[in-house]
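What follows draws every value from the coordinates through simple rules; no lab data is involved. Remember, predicted model here, so these are calculated numbers, not experimental data. Cβ atoms are built from the backbone, for glycine too; each structure is taken alone.
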Structure I
């Protein structure tokens, strides 16, 4: 049996609208650039956007995997994924929210475990709710990336979220400040944000990574970090993303 070598990383936040999906896709592009085989699991089960953002139609999704596993029809994990390219696969969320409500959290744990045997990196996009499924994800993954913006409501939500993690004595997370999501929001200094949250901000994606024509990338199903000139055009933030990617892999990177 193949040894489990994959790292699972959950991209999470204290509120919606912080750019988790785009961040997840860009991180996948970075991992491809360093030769890693990547699975993006879209576990924002109510309104998943990974398949929409990548323009990848699919026949099967996480619901089909769970349903087949529950009914002894499961054979091969790859039967449920959609290829984005030779290095990146996608396990999509259900199109029908009625299917999402039928997914038992215990099978999410099984899916993550199986993926870690098949991929170098498993990136998990979620919504921001602390529901049963997300709690299972947060407990199961190798590490967590909390994405936040310079916004008062976001800062308060992140402070509450970090308080919960401290109570649970969970320390396998890093915090990413995504200034590219809305470069006009500059309510707090970095020093102020750290003091309010009582936590360090580990990485900062600058406002220079803001892409005015982001809609065209979404419509074309493109990942910015896979574009030929991305490393030069966004040199500073490409370096930050590379740092995040290698840090998440630890010594094995």
Structure II
């Protein structure tokens, strides 16, 4: 086991565009493995095909010839008429989740978007997934100004724990100094922090063992975010401690 693990770590993981039906089919299979979705909830091959035809992205991460992760983005038009990408799905096999594969996929996504003159990538994430939140906000430099209760309705994925699919909407302003600092490993200036939303660090265990308490926490978090966003605050930082993960909210400007 140790030998095979060491061998895997020495291999070079590469990200490359997905362009063929066979590659799309591999990404569909990864959805089954990563999320455990029922057939009806899988993004089908034809969606990958359509996304590319209309200006989206499909990227795969490979360990040798094995696809170990992927991301799919579709084009969007903002209210002001500017184009952006909506990164609809990104997944990495569990055994590779601490190998930086998600970051590699996001960096490739950013490079491709900037090459096409696109300045903004958005995606949704579960605010109760604290590791993901830290990655999005502190490692990538995304901010959050919108919250959607139960965006996708109930799903069949065990990862969602039977809870409503509440989602934060991450905004990744690709050329903003905040993002450049995050990607360069430099501290992010959180500015003035006016509010905090705290979530127990053991929320994953709570979701598995105490559904009632998990729903109570989710409801509180939802109410707090909706209140803060109604006051035009944004998530500008994320702090972790042994007890909590905390979203930091304050003013944010795109310049």
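Given that relative contact order in percent (Cα under 8 Å, 6 or more apart), derived from a single structure, equals 15, which label among I, II identifies that structure?
Here the read-out was taken from II.
Match the computed value 7, 28, 36, 24, 5, 0 of P(r) over Cα pairs in 10 Å bins from 0, in percent to one of the structures I, II, and report its label.
Working through the options, I get structure II.
One of I, II was used to compute FRET efficiency 1/(1 + (r/R0)^6) of positions 11 and 43 (r between Cβ atoms, R0 = 25 Å, to 0.05), and the answer was 0.35. Which one was it?
Source structure: II.
A value of 0.15 was computed for FRET efficiency 1/(1 + (r/R0)^6) of positions 67 and 235 (r between Cβ atoms, R0 = 35 Å, to 0.05); which of I, II is the source structure?
Structure of origin is I.
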